[in-house]
1. As an exercise: helix-only ellipticity at 222 nm (-39500 (n - 2.57) for each DSSP H run of 4 or more, over all residues; to 500), calculated from one structure in I, II, III, equals -10500. Which structure is it?
2. For which of I, II, III does log10 I(q)/I(0) by the Debye sum over Cα atoms at q = 0.15 Å⁻¹, for residues 77-172 alone, calculated from the coordinates, equal -0.83?
3. Work out the source of 53, 26, 21 here, i.e. which of I, II, III gives that when semi-axes √(5λ) of the Cα gyration tensor in Å is computed.
4. Suppose Cα Rg over 2.2 N^0.38 Å, for residues 37-204 alone works out to 1.19; of I, II, III, which structure was it derived from?
Structure I
Amino acid sequence: MINQTQQTNSSWPFIQKIAFRFFFLYFMFQIAPWTWLDKIPGLSSVINYSYVLFDRIVDFFNDHWFHFPKTSIVNNGSGDTSRDWEQLFTFLSLSVIISLLWGILDRNRKSYRQAAYWLRTFVRYFIIINCFLYGIIKLYALQMAPPLQSQLATPLGDLLPMRFSWLFIGYSTPYEIFSGAMEVLAGLLLLNRRTITLGLFVATAVFINVMMLNLCYDIPVKINSMHLVLYCVFLLVTDGNRLFYFFVLNKPVGANATYQISFPKKWMRISRIVLKLAFIVLYVIMTFFSTKDRYRTEQLKTETKPFREGVYDVTVFAVNKDTIPALIADTLRWRDLIFEKGGFASAGTTDTTFRMRYRRGYFNFVTDSTQKTISFKKFPQDSNFIFSFHYALPDSNTILLRGKQKNDSLYVVLKRSNRHFQLAEKQFHWISEANR
């Protein structure tokens, strides 16, 4: 049987010490465990100083070495911006430089057993945070929402691969919930030291699938997903001897002792329990309840009176009393208008007055039933309107809009369509006589 205790107390090979110094620094830069404290009231302002410091360091490295193009892009959901790559190469460079200096100043040290324990702990808890962060939101089917009618009306060829993959997962709520359940399961297993190895296998499988989706469908979270796989593999490698003996050589092995550490004083043992409970409250329980509140908000979204949700064909589109024919090449005329729940809608047009996505113009709208007006906003937070109309409802399937855009008067007639999207149906067949 492999004796892990004996291995734990032995001196480390030279290469192992070099590798440890580099990965310790690089993972600490990437994970930044001190930023986890910003959930504690009063500490967020202090944590912000670390962000400012690292921003200046990244700027220095980019200005003198990397020369990535400077952009004004802020946090927009993408994790693969030029700024993210600047940060990645900066952290790699810092890790190499500092680890070399560290090795020279600390060349007589035999091992880094305690530091390795804390590194594994921080990496493990960072994986746990991501398991619950992405897992819980999938349990409520909120990360990939079911396709909107506006998206169903978008030609398949106009969708980018990322949106195509998002709709593929969002179409099937049970599949998304299953994906989230696997991530949550991995997080729960990693919380208990006795089930860490099993949790790492589950997490590795889950995040390899996520990484491949991001790489193969050009989803802009590639850096983060690759790092999550790297963290999982790193923790498995630190237990590599046991796993090799058990899975490859088919030999008995002892229990995993790499996550065991003795705290000699009572206050240390109590502090460990308190910190773990605080982590569970902040990153598991609070994440669950905040996601539950968001789910309730989504469920409360309804049709914006008096407009019924659905597809409306634009039968008349007149500018300054001149009717514009429905020509395929026309870039300003609306082909159709689709009202969604929650004051959200889209128009079948390439007019950049709207918020363009996949050759459809998206917008938000507000209504005033007293004045009988409807006003379009390009973005939800905008205070200015791009269109304002007086509306009339001659019957339940017709909407008349009269208004102005800049100096042009518009008159639009909308007829509710009976268009049916097969993909909106939740189909399942045990028996399929045809290959659909």
Structure II
Amino acid sequence: MTAHEEVFTYGSPQLKFGPGAAGEIGYDVQRLGVTRALVVTDAGVAATGAPARVADALAAAGVQALVYDGVHVEPTDASMRAAVAAARATGPWDGFVAVGGGSAIDTAKVVNLLTTNDGDLLDYVNAPIGGGRAPERALRPLVAVPTTTGTGSESTTIAVLDVLAAEVKTGISHPRLRPALAVVDPLLTISQPAAVTASAGLDVLCHALESWTAKPYTAFAAKAAHERVPYCGANPVSDLWSERALGLLARSLRAAVEDGSDVAARTDLALAATMAGMGFGNAGVHVPHANAYPIAGRVRGYRPEGYGPGEPLVPHGMAVALTAPEAFRLTFDADPARHVRAAELLAPPGAAVDLPDAARERLPAALVGVIRDVGLPNGLAAVGYGEADVAALVEGALQQPRLLATAPVPVTAGDLAGVIRGSLTLW
């Protein structure tokens, strides 16, 4: 065995993409051998009627279906346990259909996991927050039907949740969590509010950038077969998806935020989200996502406009994006050419973009331009954080070793503190 890794892995779900694709859901689920399916969604998505239409389509194909609309936006350990309890009370189910954003899809992954395997939710949560246990039994087919263009959860092996007692966002990661099929219909995203489109779109952007700049798989120590994990580092296949996603985002994100009925922009944005998911779901993400977990988990008094009334909330995509410019200053030296290329890809087609002469500043400047143009806050201070919070946010980010291990440079507590301080105000 060589000292450095020479093998990379790649995985993805089956994919059906395009306007109107969700109309074929009954056929798709029935073809997977499912006879009884729980449709998992949240109340907001349920109000659009899409989950009911999916349930009707399943019934027309001979699949018994019930809609569960109790998903918590930005799921918590409590909300996921409630969903599992509801599934057990109404089951058994031999398949699941998630209709919604990452919250619905991630909740459906956990429901699938805990109705097929024993143990408690925290047994499976990534260490050091949880036990990091791997599922021993196969899961049932899960079909993911995203109604937002952001998380990429329809492509990945990951379920993200807030652990309330620890005040941190973390996750569960295992190849068996990956959906069997992703049905991506851009028409389902038309009703997504501009603020949600902006936040979710920045999540897509960071997925693509972080996997594009991740530590290369060849820089890791060689692994035995049983040691391989879904996140293997940047590799030739993930690079293709990530680079293409960046180009699609440059021409679609601003347009979709400005006019949600722009079907061409919605289609490009949905395709970017899918491609970025197929990239980062194999290469991994790093510093911005590690920072985002405590930023979202420790929120106190902030809730963005466009998300309606409710509990304090820093949406995941917003939490990721707000430290991204400073994070990519930190990682620049690992591969300057990739950082510069990413800035070039993010330039809106046909627009005259004045990027800084200093190469290190080009990607941060491009990111700040996107963040500002789509209406996100001007840094962490605008969502309620200050200098007194830096140490706690660093502590929370350090609890994400799986993500930090994918960073292209070694990351210390001091590095993270510098990134967070530099992100308090972006412009």
Structure III
Amino acid sequence: MAESLTRRGFVAAPSEAADMVVVNTCTVTREATKASRSAIRRAVRANPEAKVVVIGCYAVSDPAEAKAIAGVDAVLSNDDKESFLEALSQRPQTRSLLQLGIGPSTPQLQPTRVRANLKVQTGCDEWCSFCIIPTTRGPLRSMDEEVIVSEARAKVGAGARELVLTGVHLGKYSYDLGSDERRLVALLERLLAVPGVLRIRLSSILSRHLTLELVELLASEPRICRHLHVPLQSGDDEVLVAMNRPYRIQEYVDSVRRAQAALPDLALATDLIVGFPTETDAAFNNTMEIVRELSFSKLHVFRYSPRPGTAAAALADAVPPEKKKARSKALIDLGNKIRTQWLANHLERPLQVLVEDERIVDDVHVCSGQTDDYVRVWFEGEGLLGSIHEVVGERVRADGLQGRALKQ
């Protein structure tokens, strides 16, 4: 959306000077919905003269509610992101803004981050019982391969060095076109051929889509990051059935173990929900055991809250809030313990860091960036933005590692 606006001649503005504020919303949980409403209200208060546009999943699930917030000028759907200017031009509240005469004659370039997202797929057909996404994002839809490759070239040409392939259901890229994971492998191979690409990273992908062909490509191609985010949600089969998840624990473990065997240094992150209505103490303990067994490098832990419009909302919320809180804390503590040790394993050895940021802190030039296994590293350096630099990890920080550059 920002790119389409800058091509039209708009520039990013301080909030107090903005002509338009776009709030991209989420509604995956009740807390996310509440946060989205708060963000909209803050945008209105901070920009009383600006047009406020609300877009994203909350705008799809509750459009009337979003429109009723005082100060909101337009509510757009997720699909409008792909034709953002056209959508704005069709709304009388924002049409005049596009006619201000800024025009495309002097377009401002939108700075591309060193690590840039590349959306290849959207939509989901799993219908997990706790999730509203199939409603807000719609059915599976894969982006055209030629368009993806063209966008990748443009992002790399603008300075991106790492491309992150994103999708609501990335593993089902091309399923709607009658294909399977082999098409994702072919896409990765084409993107690796784009001049200037230093790294490609996969976003969240289900365990059953870690096919032998995909794992073999990850193992054979050093430019594909040794990092996978594989959602688990629960370590108990009965809970997975109630969640309507499309796998069972043994299948998940087998897929992950196959990937870990092929990629010994693989970083493995996951999502977990605690306090789902059917989660007993024994079921929660099963989740704890799976976390210990697979030694996830990072956990994203969510406390279950009923989402209106989902199948699970009809279930009695049987787990008391205090028990949800205790389970969440226990799981987070375990995850932090495993992660701290995992980070410590990076100390006193050379790390390949893609530098994504440079700034001066207390008169010292400080660089930061990510390793291919997704560890943020800080070190002193200058003039390294967009390059891969060798750094030795010296100290574990709460948010990554402090390191020392081996050479300038």
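1. On the way: I: -15000; II: -13000; III: -10500.
Going label by label, the one that fits is III.
2. Numbers: I: -0.88; II: -0.55; III: -0.83.
The structure behind it is III.
3. On the way: I: 53, 26, 21; II: 31, 24, 21; III: 33, 30, 22.
So the calculation was done on I.
4. On the way: I: 1.36; II: 0.96; III: 1.19.
This value belongs to structure III.
Every number here is computed from the coordinates shown, using simple stated rules; none is lab data. Remember, it's a predicted structure, so these values are computed and weren't measured experimentally.
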